[in-house]
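In structure tokens below, several structures.
Every read-out reported here was derived from the displayed coordinates using simple, explicitly stated rules and does not represent laboratory data. Remember, it's a predicted structure, so these values are computed and weren't measured experimentally. Cβ atoms are built from the backbone, for glycine too; each structure is taken alone.
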Structure I
Amino acid sequence: MERSARAFWLRKPGEGEIRDVTLPEPGPDDVVVRTLHSGISRGTETLVFRGGVPESQHTIMRAPFQEGDFPGPVKYGYLNVGVVEQGPAELLGRTVFCLYPHQTRYVVPASAVTPVPDDVPAERAVLAGTVETAVNALWDAAPLVGDRIAVIGAGMVGCSVAAVAAGLPGARVQLVDVDPARAAVAAALGVGFALPDEAEGGCDLVVHASATEAGLARGLELLEPEGTLLEMSWYGDRRVSLPLGEAFHSRRLVVRSSQVGTVSPNRRTRRSYADRMAVALRLLADPAFDALITGESPFDRLPEMMNRVAGGEPSVLCHRIAYRPA
């Protein structure tokens, strides 16, 4: 087995580097995976890169295979697709998804990888972690046939939620964002688009993923009486205000949170983490999700690209990292 690998580490907030690492000897229940692609999560991962994880959330925010601690040095990431080079016969040679950081090769328990379906390209499968988040959100929200749904914030998470919700029969799904260029992404996903001031009201459900106070306030305005706003934004160490005056109580609005760290209570007794990830990967058979991949760079340029993505380039959704063939 090739014991050497290279990994991306955050040396300190705002400064990343690629380090040489030595892989552990795999056990009988482990797999050795050679990475094909990984993805930069513009939301949470760039928040980590900037050093914005509050101290109170350092434990909760740990990624499954994170090394080091916030704010750094830390190896962080969770969108990884590779090929199993060593492991159980049923996985050998299979393309798999794993919640692993950016690293050329790695060793994990076989239970930590999910086979990618044959009809899902490896290049698209890097979105599985984000689509899994969208699946969990819609399990939390439990929309119904024919519901009127607005998704505020056309980032990776918001676009993924809109794409999954678009499959609900009879639903009116509108993606809402301040950037008019996101209209093209909405069209590719088969949903409507509007700027915040032009968004359609009367919503049964609003999913908020813009991580802004203005987006949160607008979401409440778009709801029908007794409608629900599902808050998916991660604000890090920022405080936000919520307009709970005016007609909030008389309209009996509901605000609830959604977080992918646990399986939705609506499915927890019947679905495991593995089941949820398998659903996300099956959904990625739809080529519409390709609209969420907005660029690609080689692994060697990852420190540079992380700086650019964290700097807020508006065109970026998921930036894919390509690894050299063995």
Structure II
Amino acid sequence: MATIKDVAKLSGVAVSTASYALNNSTKVSEETRKKVLDAAKQLNYQKNGLASDLKRTNTNTIALILSDLSGPYYSELIKGVQDVTSTNGYDLIACSSIGGAQSTAIKFLKEKRVDGVIILAHNITDETILESTREGFPIVVLDRDIKHDYVLQVEVDNVEGGFQATEHLIRKGHRNIAYISGPYNSHDNELRFQGFKQALEKHDIPYRSKWKTSGGFTREGGYKATKMLIAQQDIPEAIFYANDEMAIGGLQALTEKNIRVPEDISIIGFDDIQLAEYVSPPLTTMRQPKYEAGALAVHLIFQKLAKEEVDPYYKLTTELVERKSVKDNK
């Protein structure tokens, strides 16, 4: 049976180029695509042999799977991944996990069409990832806890970040603090909430469940969650938003009700996206090492491909960035 190597040889292109052509990638010209398809037809090449072919050859391509390619959080992460892949002569394919079992992301995982995969997508289950593992196919998960010989973890210290954000509000004199959460099935959100509660406990501040609501990690969600808090007519002194997008949406909701930040209420976010310093007032937040996480993930893949010994777990630290959205009530 003809392999993709045979197709590449007959058409006079690299194996990776033949792979692109056979899978309708925009990376190849129509002329090259036709040449490859003609060779495949001449050799009676069966496209469903692609996955087994790629097990025996490198594609020089890394896949980055994200929940949403449009999110502002991802830009620095993508740049970190891209800089390292390009420096090492590899291509990067970034794709969204939207679409479930039929998505391109799942195909990359299950059919091994790339040399390694980096995953930051909460809607891909642990089971799907574990089903896709095999020796020689490195998978790096970001902000997810999976223990497996073929899975590497790069995680931000979300517990400590949540603790520091909350303690910053407390040290500024705030005791009545609300928490606007991300999705309840989000691993990093749950860890940030743990840090939030630990800070309250350390300072003997009771946790009030009515001041916790979900904003789903989106700007619109933060806006709606903040409006719900306002509607309770028992507004807290401060709000910890589990990411910056929700904080920016919340800032809009507060402004619409003439609730001034930080004069009437303090707010703090998490991530330090680029927009955080340009809103009014500029947002105090916890900075994540997004670029570093992306770069590290690719380095780990290259080390595994080179059959080097690799530490399977890395935890990166966050940093408090003080701007103008938190008032000193002391």
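I, II: which one has semi-axes √(5λ) of the Cα gyration tensor in Å, for residues 194-313 alone, as calculated, at 35, 18, 12? Kindly include the intermediate steps, with their values, before the conclusion.
Working: I: 30, 22, 16; II: 35, 18, 12.
Only structure II yields this read-out.
Quick one: FRET efficiency 1/(1 + (r/R0)^6) of positions 34 and 234 (r between Cβ atoms, R0 = 41 Å, to 0.05) came out at 0.85 when computed from one of I, II, so which one is it?
Values: I: 0.85; II: 0.05.
Of the structures listed, the value fits I.
Quick check for you: by relative contact order in percent (Cα under 8 Å, 6 or more apart), which of I, II is greatest?
When relative contact order in percent (Cα under 8 Å, 6 or more apart) is computed for each of I, II, structure I gives the biggest number.
Here helix-only ellipticity at 222 nm (-39500 (n - 2.57) for each DSSP H run of 4 or more, over all residues; to 500) was calculated and came to -12500; which of the structures I, II was it taken from?
The value was obtained from structure II.
So Rg/Rh (Cα atoms, Kirkwood Rh), computed for just one structure, reads 0.97; which one of I, II is that? Display every interim value, and only then the final one.
On the way: I: 0.97; II: 1.08.
Derived from the structure labelled I.
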